[in-house]
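Several structures are given next for inspection.
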Structure I
Amino acid sequence: MKILGIDPGFERLGIAVLEKTAKNTREEIIFSECFKTSAKLEFAERLSLIGEEVKRVIKKYKPEVLSIETLFLNTNQKTVMRVAEARGVVIYEAAQVGLKIFEASPLQVKIAITGYGRADKTQILKMVKLLVDIDQNKKSDDELDAIAIALTAFAHIR
């Protein structure tokens, strides 16, 4: 099974495709990146670029499931709304090709990855690097978050 993990954002979008086959004892990262859009572009253009990148990744890697993080409310309502719109574009692209949609809250991700609902970012990133073979040059939090979100889907779908 292949799962597309997305850490939603409109400036930086974490994207990861993980696979687990019958012969694998653990999940394998077959693609990951931090996709960035320029603040100099109009917001609609940024959403379009996000949609095109997600469509490209889906077409190339053919995942069966989209795993995407739900939003948590913070004090900046404008940012929350924009991230929600980016999330909508990602879910739309996945639904267009019939992917199953799995949504995970930040709490679910923390529990699935560390076993502890109050884990901090450092603990999560450390566990991600223990759970999957990962290029140690991957430093983007967004990319590592996308991997964690995909791993969460694997934990729940089993």
Structure II
Amino acid sequence: MNYYSGIANGYDKLHKEEQLEKLEIIKKHLKVKGLLLDIGAGTGISTKFFEVEAIALDPSKGMLEKYDGKKVCAKAEDLPFEDKTFSTIISITALHHTDIDKAIKEIKRVAKEDCLFAFTILKKAKNFEEIKEKLKNNFKLKEYDSKKDLILIS
């Protein structure tokens, strides 16, 4: 059993408040539209937050079992969707778990032409600077500060 499946039952109790704070900042600066993809959705806290048609994507079946909407068990580096599917793509404190180059390539592939993006990066992630620079080089993003995360929004 992977780590996240093991903590799935208590995840929301541990992280929901912190997630909601980041999502409120995103909501102030981003008007979510169309079909939303939530990469690293976990239990679906952020997927549900925007109240739009959405797909929660996470590699942990245990985490996804806690979400009752549309969900796909997969990794950011290999998104099982057709090209140009999504109008909004978010990833809340998950991209430090990925091969960022492969994840960015896949995000760009499944994003519609005028897709909106919101990513948060854990400041203490060992690859924080690399992820930040690669995201900013590939997407037009503005920085917003949060306690433990940097928030990047298109």
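Read-outs: derived from the displayed coordinates by stated rules, not from any lab. Since this is a predicted model, take the numbers as computed values, not measurements.
Computing Kirkwood radius over Cα pairs in Å, for residues 19-90 alone across structures I, II gives 14.5 for structure I.
As an exercise: Rg/Rh (Cα atoms, Kirkwood Rh), calculated from one structure in I, II, equals 0.92. Which structure is it? This value belongs to structure II.
Which one of I, II has helix-only ellipticity at 222 nm (-39500 (n - 2.57) for each DSSP H run of 4 or more, over all residues; to 500), as calculated from the coordinates, equal to -11500?
Considering all the candidates, the number was obtained from II.
When relative contact order in percent (Cα under 8 Å, 6 or more apart) is computed for each of I, II, the one that comes out at 33 is I.
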